[in-house]
Structure I
Amino acid sequence: MSKNNTTEAAVKPNFLQRVSTFSKDYMSIVGIILLSIVFTILSRYFFTWDNWKNILLQSSTVAIVALGQAVILLTGNFDLSLGRMVCVTSCVGAILMKTYNVSPALAILVMLVLGIALGSFNGLLTAYVGLPAFIATLGTQYICYGVAKLITNATPIPKMPESIGWLGRGYLGPIPYCVLIMIVIYVIAQFVTTKTRVGRNLYAVGGSREAAFFSGINVKKYYFGTFILAGFLSAFGGLILMSRLNSVAVSNGNNYEFDAVIGSIIGGISLTGGKGHVIGTMFGCIFLITLFNGFSQLGVDPFVQDVLKGIVLVIAITLDVLRNKKKA
C-alpha cells in the first residue's frame with residue numbers, strides 16, 4: 001500500500017470517529033436538523049424566519065433557566081423549584097413597579113437578590129442541613145407558588161414599563177437581544193466549566209463526591225454555589241419572560257423545571273452527575289421548543305403535546321441510562 005493510501009485510510013476512520021463522537025455528545029443538534037427537515041416537509045410555515053424567531057425567543061428564557069439546572073445536575077443534584085422561582089421573582093418585580101411605583105432598576109435588583117436568596121435557601125438545606133434535593137426544592141416550589149398567588153391574588157399584571165421592554169422584545173438587527181444574551185451566557189458558562197479549576201471541580205464533585213472530598217475539594221461549597229447560580233438565573237429568566245410577554249401571571253415559568261431537565265439531558269448532561277457539556281443544554285432546549293412548535297404547526301392538540309412531553313422525558317432519561325451503561 002502506498003504512503004498516500006495509508007494516510008487516507010488513517011484519516012477516514014479518524015473523521016468518522018469524530019462525527020460519531022460529535023453526534024453522541026451533541027445529539028440535540030442532530031435532532032434539531034432532523035426535526036427541521038421533517039417539519040419543513042409537513043408544514044410550509046415552519047421554515048420561515050418569523051417562525052424560527054419565535055422558536056429562539058421561547059428557547060431563550062427556558063435555556064437561561066435550564067443552565068442553572070444543568071450546573072446542578074453536573075454535581076449530581078437537581079432542582080424542582082426553578083419554574084416557580086421564575087414565577088415569584090417576576091411577580092414581585094411587577095408588583096413593585098406597578099403597585100408601588102418603584103423604579104425598574106431597583107425592582108430588577110430586588111428580583112435578582114430574591115432569586116439569589118431562594119437559591120441560597122435551597123443550597124443551605126441541601127448542602128449543610130443535609131436534606132435530599134428532591135425534598136428541599138419541592139418545598140421551595142410550593143412556597144414560591146403560594147407567595148406568588150398571595151401577592152397577586154392570582155390575577156395577571158399587564159403592561160410592564162417600556163424601559164425594560166428591550167430585554168424581551170428588542171432587536172439587534174434581525175436577532176432578538178434575549179437570544180444574544182442567551183448565547184453569551186452559554187459561551188461564558190462553557191468556558192468556565194471546561195477551562196477553569198472551578199469547572200474541573202464541578203465535574204469532580206459530580207463524578208464522585210467522596211473522591212472529590214478526599215482531593216481537598218469543598219463539596220458543600222460547590223453544592224451551595226450551584227443552587228445560588230440557579231436561583232439567580234431563574235430570576236433573570238423571569239425578568240426576560242416578563243419583558244417578552246409584557247405581563248406577569250402565576251402561570252409564568254410553569255413546568256420550566258421539567259423543561260430544564262429534559263433540555264439538559266437531551267443536551268448531554270447526565271442525571272448521575274459529572275458528565276456532559278453545558279452548552280449542549282442550550283441546543284437541548286432549542287430541540288424541545290422546535291419539537292413542540294412543529295406539533296403546533298401541524299395542529300396537534302395541546303393536551304396530546306403534554307403527553308408527548310412526558311414521553312420525551314422518559315426517552316431522554318432512558319438514553320442517559322443506556323449511555324452510562326455503555327461507558328461503564
Structure II
Amino acid sequence: MEDEEDSSDMTSEVLAVQLESAAKAAGLVVVSSEAGEKYSGGATTKFVLALASEPGKTQLLELSESFEFGKPELKDGVSGYLAEAAQRLKNPRPDCYVTLHGIPLSFGRFGWPFHESTSGADTSLVHGEVRLEDGGESVLHAKVAASMTVTFREIVAAPEQPFAEGFIYNAVRKTMDQGQLELVKSGNRQPVPVTTRYYSMKQKSFIFNDTTAEQRKAFLAAKVYWLSGVLGGGVPVWLLDPRDAQYLNTTVSELKGSAGLLASEGLLQGEPDGDYAGPTAKLMDRSGTYSQQLAQALLAIRPEFNEEMRGGHTNM
C-alpha cells in the first residue's frame with residue numbers, strides 16, 4: 001500500500017512539473033494544486049491557473065492523475081489549450097459565452113474528466129452547470145450531463161478537459177438554442193447528447209451552426225454588448241476566440257473581418273487591428289433590442305408542457 005502511495009505521489013509531482021512548464025510557455029502560472037477525485041473513482045489533480053501578468057485572473061484545470069503528458073499529441077493539445085486560455089483569461093468574465101440566439105451564459109462546476117455511464121448505456125459523461133448572466137442576480141441555471149457516444153469518443157484524443165471543453169461548451173450552447181435545455185431555479189440534470197452529427201469525418205472538423213456573414217456580425221456585437229458592456233464594465237473582450245469560430249462554423253479570419261465591419265459602423269472600440277474590443281455608446285444604446293432578444297430566446301426554450309405541469313394539468 002505504501003509503495004502504491006509513493007508511486008501515486010511521484011506521478012502527481014511529474015504531472016505538476018510538466019504542467020507548470022507548459023503553463024509558463026503560454027504566459028500562465030500555476031497558483032495552486034490539490035488532489036481531486038473522479039466521479040467514478042480514481043484520482044485527479046486540480047490546478048488553479050492564472051495569467052502571469054494578472055494573477056487575479058484564474059481558471060481551474062482538472063486532469064487525471066495518470067494523464068500521459070509526455071505523449072507528443074497530448075502535450076501539443078494541452079499546450080494549445082493553455083495558449084487559448086491565456087487569451088480568454090484577459091476577458092472580464094472568462095467563464096462567460098453568448099449563444100447564437102443571444103443568451104449570455106456562464107459555465108462552471110464541470111467535473112473532469114469524462115466518466116463512464118452507470119446506467120448501462122455505452123456512453124461517457126461529464127457533468128456541469130450553466131447559468132444565465134444578464135447582469136442581474138444569477139438564479140436561473142441548468143445542470144447538464146453531456147454524453148459522448150462510443151463512436152464520438154474515438155475522435156477525441158483524450159477524455160480530458162483540454163481536449164473536450166471547447167466542443168462540450170459549444171454543444172451546450174447549440175442544445176440551448178434548439179430549445180432542449182431549460183433554465184430553471186432548481187431541477188435535475190438535463191441531457192446534452194454529443195454525437196457524430198457534430199463532426200465531419202470528411203473535413204475532420206466540428207460542425208455546430210451554419211451561419212451567414214450577417215449572423216456572425218450580429219453574434220460578435222451581442223458578445224461585446226453582454227460580456228464587456230453589461231458584465232465587464234467596458235473592459236475589452238477577445239473577439240477572435242477559436243471556440244466561437246468552431247461554434248459558428250467559421251474561421252478566426254472571418255471573425256476578424258466581422259469585427260472590422262462592426263468597428264467601421266462605430267459599434268466597437270479598441271486598439272487598431274486589435275484582437276480585443278469593448279462597446280461604444282452606440283452599441284450600448286441598443287440595450288432595449290438585446291433585452292427583447294434575450295426575453296424572446298428565454299421564452300422559446302421554456303417548454304409548454306412544463307407550464308401545464310406547473311399548473312396541475314397533467315394525467316401523468
Structure III
Amino acid sequence: MFNHASAIGIDIGRNKILIAIVKIRGEIISSKSYDLDKVQSRDYIISKIFEAVKEIRQSVAPEGLNPICIGVSAKGFIDQTMGTVLGPDQGIKDWTNVPLAKIINQETGLPAYIGNDANMMTIAEQRFGAAKGYKDIIFVALRTGIGGGIIINGKLYRGVNNAGGEVGQMIINFNDGISDKGIRGSYEHFASASAIVRRYQEENLASGQKSENPLSCRDIFELSYTKSPVAVKVVKENAELVGIGLANLITIFAPEIIILGGGMSEANDSYLSMIRESAFANSLENCRKEVKIERAHLGSGASLLGSAYYAMTRLAGKSV
C-alpha cells in the first residue's frame with residue numbers, strides 16, 4: 001500500500017502556509033500557497049490549515065488520489081509524540097501548547113503528525129536531497145534566524161524533550177550580542193541573515209551614510225557581487241562566522257556531510273567557498289578529514305517533502 005500512498009505535507013511559515021500532496025518516494029503531485037495576514041492568531045492559523053487541506057484534497061480527488069495522513073512542519077519546540085506545538089509563539093497569538101495533531105485529525109479525519117521545520121527539512125534532504133545515502137548528517141538552515149537538524153547513524157537526533165538540534169543557539173562570542181532569545185553571543189545573532197542586515201547598517205552608519213529603507217539580506221549579497229566595498233566586507237565577515245559555527249559542529253560530531261539550506265545558501269559559489277575555508281581552518285584535522293559541506297537540493301519544498309514523508313513513516317509505525 002505504501003508504495004503508492006500519498007500524504008499531505010504542510011509548512012507553516014511566517015508569511016505563508018504551503019501545502020502539497022506528496023508520494024512516498026518524494027514526488028510532489030500538487031502544491032498550493034496561501035498568504036498569511038501580518039497579524040495572526042491560533043484560530044486564524046488553524047482555519048487557514050483547514051482551508052488549505054480541504055481545497056487540496058478536492059483538487060486531487062478527480063485523479064483518484066486520497067491522502068492517507070497529514071504531516072505538518074512548524075517552527076519552535078514540538079512534542080512529536082503528542083503532536084503538540086509547545087512554543088515559543090512565533091508572533092502568533094495563543095500559539096503555545098497547541099494540540100495541533102489532534103485538532104487537524106478531528107477536522108479532517110486523517111492521522112496528523114507534527115515536526116519542527118528544520119528537522120523536517122533535515123529528513124527531506126537525507127531521504128531525497130543532498131544528503132541521500134549518508135548516515136551522519138548536520139543540516140543548517142541559514143535564514144532570518146538559524147535552525148538545524150542532526151542525524152546520527154541514520155536517525156534524527158531529538159535529545160531530551162525533543163529539544164535537540166538548536167544549532168543556532170550555540171555561543172560563538174560570549175563578550176557581545178544578546179539575542180532576542182536572551183542568549184549572549186549566539187551563532188544566530190552573529191551569522192544569520194538578520195546579522196548581515198544589521199552589520200551592513202552599522203558599517204554604513206560608521207562611514208556617515210544613512211539609509212531610510214534598509215536593504216534586505218538578498219540585496220546585500222547582490223551588491224557584493226558588484227564589488228560594493230561595504231557589502232563585500234559584510235558578506236566575507238558573515239561567511240567566516242558561518243564557517244566558525246560549522247567548525248564547532250565538525251569538531252563535536254565529525255559528520256559525513258553538512259547541508260546548508262535556507263535563503264543564504266543560495267548565494268554564489270564564492271560565498272560557499274569562504275564558508276568551507278573558515279570551517280576547515282577552525283576545526284580539528286581528524287574531524288574534518290572526510291566531511292563535505294554542500295548546498296541543500298530541495299529548496300522551499302524540503303519542509304513539505306519532509307513533513308509528508310515523516311507522517312507516512314509514523315503512520316507505518318516507524319521512527320525517523
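What follows draws every value from the coordinates through simple rules; no lab data is involved. None of these values were measured; they are calculated from a predicted model. Cβ atoms are built from the backbone, for glycine too; each structure is taken alone.
From which structure (I, II, III) was relative contact order in percent (Cα under 8 Å, 6 or more apart) calculated, if the value obtained is 20?
Numbers: I: 32; II: 14; III: 20.
Structure III accounts for this read-out.
The value 59, 36, 31 for Cα extents along the principal axes in Å, for residues 96-231 alone was derived from one model only; which of I, II, III is it?
Working: I: 53, 40, 21; II: 43, 38, 25; III: 59, 36, 31.
Comparing all candidates, it corresponds to III.
Assuming 4.3 is distance in nm of label points 7 Å out along Cα→Cβ at positions 56 and 72 as calculated from a single structure, say which of I, II, III it is. If you can, show how the numbers build up before the last one.
Numbers: I: 2.9; II: 4.3; III: 1.3.
Derived from II, not from the others.
I have 0.8 for distance in nm of label points 7 Å out along Cα→Cβ at positions 224 and 280, calculated from one of the structures I, II, III. Which structure is it? The partial results should precede the final answer.
Numbers: I: 3.1; II: 0.8; III: 1.9.
The read-out was computed on structure II.
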